[in-house]
Structure I
């Protein structure tokens, strides 16, 4: 498959050859959904905790005698219906992570990249390097590629460049990642994925 390369320096566009088994796969929605849910579940801390009536301090003595007071019988002041008592179904720390095999994960990533290409949401550029830290240069780049109206733009390079990162940091609609940091949630949530030629080749080697 031949893809057009958009040059950032107004030069003539070139072409890059990518493998059909990586970038021309059918979209497997159940698999992609499973991988996305598993990725989001793995990001959950799961550290919430509450105390049950057995863990709340105090309440060792019976507040009043069993009979003769006219009040409901009570054995402790730390029951769930008491102020300061324990929680009936107390939350416990838990692990929300889900297991996803490497083969499934790579198949889902191939399906995502293929669908981005079919929807014209994946654009290949020659390079993403800035000689200095300038947010204006990032805005100019987005304007050159007609991406200023995009809600979410994901920039993917071979390695995270410090000047590129600092130039895009103040733009809320721009996110930056290298190939090793790519994840299915960022790819699915991006309106446009802007990827360099070198990063495209590394993705092909990774998923090939």
Structure II
């Protein structure tokens, strides 16, 4: 039995390298443009290993997408928002979402790819559904506590609120090139990013305030 442990560790390390390389390639080129040969080369693996561990390129794409969504859901849970006052908890969530998009640009392009394929690679993921329900319940708890303290208005749908929080950051970043041309400003300048975050926080707080 002890002899099998190094092999298991090697297999885990190989799969991790493949997933990291695949994430980069799918984010850069999408499902159609990414090549298994290139993923294998970047992962210091071979095509046979990819097919052995993950099946087809589509199956690998599905795993990459699922892991990308689960990563942000896991990071949100680690914020431990239940220990913050409702307003502070919500502001922390808005800041986190914005910072996560900035720190993980591949996530945005992977979301674009997932929607390009109408979400079919995620529709059977029970793990993702479970994580999303947990997140919605977390936001609902913040809202309920805020209503109980008289700082938030009642009747806010936590799903709609999350869509808004995500959208006001997501749209800005995905349209930064065209927006920069149309509005004649550098969307990614440090000052512009700070102003946008302040606007996002102000928008969400005005939306929920009692």
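Coordinate-derived values only; no laboratory data. All of these numbers come straight from a predicted model, not from anything done at the bench. Cβ atoms are built from the backbone, for glycine too; each structure is taken alone.
One of I, II was used to compute mean count of other Cβ atoms within 10 Å over residues 38-45, and the result was 17.6. Which label is that? The read-out was computed on structure II. Comparison across structures I, II (criterion: distance in nm of label points 7 Å out along Cα→Cβ at positions 158 and 190) gives the highest value for II. When distance in nm of label points 7 Å out along Cα→Cβ at positions 94 and 174 is computed for each of I, II, the one that comes out at 4.2 is I.
Tell me which structure, out of I, II, gives 1.00 once FRET efficiency 1/(1 + (r/R0)^6) of positions 62 and 86 (r between Cβ atoms, R0 = 35 Å, to 0.05) is calculated. Mind dumping the intermediate values first?
Values: I: 1.00; II: 0.45.
Computed on structure I.
Comparing FRET efficiency 1/(1 + (r/R0)^6) of positions 70 and 102 (r between Cβ atoms, R0 = 35 Å, to 0.05) across structures I, II, the highest figure is found for II.
Assign the value -26000, calculated as helix-only ellipticity at 222 nm (-39500 (n - 2.57) for each DSSP H run of 4 or more, over all residues; to 500), to the correct structure from I, II.
Structure of origin is II.
Suppose relative contact order in percent (Cα under 8 Å, 6 or more apart) works out to 20; of I, II, which structure was it derived from? Answer by label: II.
Quick one: semi-axes √(5λ) of the Cα gyration tensor in Å came out at 36, 23, 15 when computed from one of I, II, so which one is it? Source structure for this number: II.
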